[in-house]
Structure P
Amino acid sequence: MKILVIGGMHGNETLGIELVRSLLKNPIEGIEATIANQPAIDMNTRFTTQDLNRSFPGKLDSNQFEDRRAAELVELSKSFDIVLDFHNTYCPDNDCSFVGESVDEQLFGASSFLGLTRVIVADYECINKYATNCISIEISMQSKLNDVAVWREKITSLQRQVSFMTQTTVEKYRFVYRMTLEDRDKFNLDNKNLRAFKLIDPEIAQAMNLESPAYPIFIADTFTPYNYGGIVERYC
């Protein structure tokens, strides 16, 4: 099985960057690694001109780096069986993975195999929508999984697998809403005791015009200070 590891989709999220550097320095057979956004890493910022993970599918002939790089990553991903795209969040207890709507069912099993049993289906302009073999991995900064050595071991084990159809013990969600700073202030969300993947009070969900049950993620994540968080619902 050929695996591609992507780090630095956002230039200030460290796990993927350190993991790619480790894999480039000490390679593992069958696993390749690439840095997604070196200019953003050099600036220690999320992106330079536009969010790379909102730039897909991108354009190969674009003069704008992140737009062009998105298209390059889609093309590169076609040469691999599975792509693992690493991210961080400051929101605690938020370890999870993202896949696209047209995902191969095996990716749910692969996520379970990696110990990520909460899988979110996303349909916005992220890499998962256009590279359907891609699992985006979100790891809380405080998590025991925020460790390069842990992921080298997990990816090595993943690379040896043939099928993941028996590894399907996952909770499936769909990303449905991005909470704004205006939402935070309007609904006094800082005082609502929101916790990642914990049910939002139905009255709060109704006030925000959301169906219940609804679950928050990325709450007050300082990697994205221009948003307050996201909302997911159960996905069948």
Structure Q
Amino acid sequence: MSSVAVEVRDVHKAYGDTRALAGLSWQAPEGAITAVLGRNGAGKTTAVGLCTGRLRPDQGSVTVLGADPRQTGAAWRARVGVMPQIAGSGAAGVYPSARVREALALFSAFAAQPLPVDSLLERLDLTGVAGKPWRRLSGGEQQRVSLALTLVGRPELVFLDEPSAGLDLHARLSMWELLEELRASGVTVVLTTHTMEEAERLADHVVVIDRGRTVAAGTVAELAGNDRRSLQDVFLELTSRPT
């Protein structure tokens, strides 16, 4: 495995009486795609929140690009892109009335060497909606705009929380190709997903979370074992075990 871009070590996190993470530990290698798998409520989104500095662990440590995400500045944030799950009327700080091209231009203005806005719009099939406000986009269009906003600043590490949710087949395949291109250019990608096909196609490294703990980690081939089971079968076995 190459150098480690993300390391989560024995992290605990609770919301009142609800325990979200219970000693979670995992790593994401640099320059690779790491897929974090888990059922709803397993702790995937909480783990991403800790890695981006949005949340603070109750116990344990999180290191991203060599630093504690809660103790970083603008230089560190410029190296990291975050695509959250879409909820409500905004994503990644977009106002509902903001038009797609305007939002991308604004985000690109904060970066030292941004990607060309028009090229990114074309790559994600957003040119036709570039003049539309966020609130008038479909769910799939909002998802693609959120990805564009994450990538426009040329981050070296991106966190994508359920990036293919709401995408049709064509858009999903295009997104997968883009993520493969990012990896080829040296970008580290960490994505949470429910889609086994997505993980099997993209992931160099897989982390399976259940009940706030890591229950397995490795390549798809390592998890499949000598009998070459599908990732879905492995996942179901791992997450069906009693506590």
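Each reported figure results from applying straightforward, stated rules to the coordinates on display, with no laboratory input. This one's a predicted model, so the numbers in the text were calculated from it and none came from an experiment. Cβ atoms are built from the backbone, for glycine too; each structure is taken alone.
The value 11, 36, 35, 16, 3 for P(r) over Cα pairs in 10 Å bins from 0, in percent, for residues 100-227 alone was derived from one model only; which of P, Q is it?
On the way: P: 11, 36, 35, 16, 3; Q: 11, 40, 31, 14, 4, 0.
The structure behind it is P.
Here Cα extents along the principal axes in Å was calculated and came to 51, 40, 35; which of the structures P, Q was it taken from? Spell out each step's value before the answer.
On the way: P: 52, 44, 31; Q: 51, 40, 35.
Going label by label, the one that fits is Q.
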field: When relative contact order in percent (Cα under 8 Å, 6 or more apart) is computed for each of P, Q, the largest belongs to
entry: Q
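Out of P, Q, choose the structure whose coordinates give FRET efficiency 1/(1 + (r/R0)^6) of positions 20 and 116 (r between Cβ atoms, R0 = 30 Å, to 0.05) equal to 0.15 when calculated.
Q
To which of P, Q does the computed value 23.4 (mean count of other Cβ atoms within 10 Å over residues 140-147) belong?
Numbers: P: 15.5; Q: 23.4.
Structure of origin is Q.
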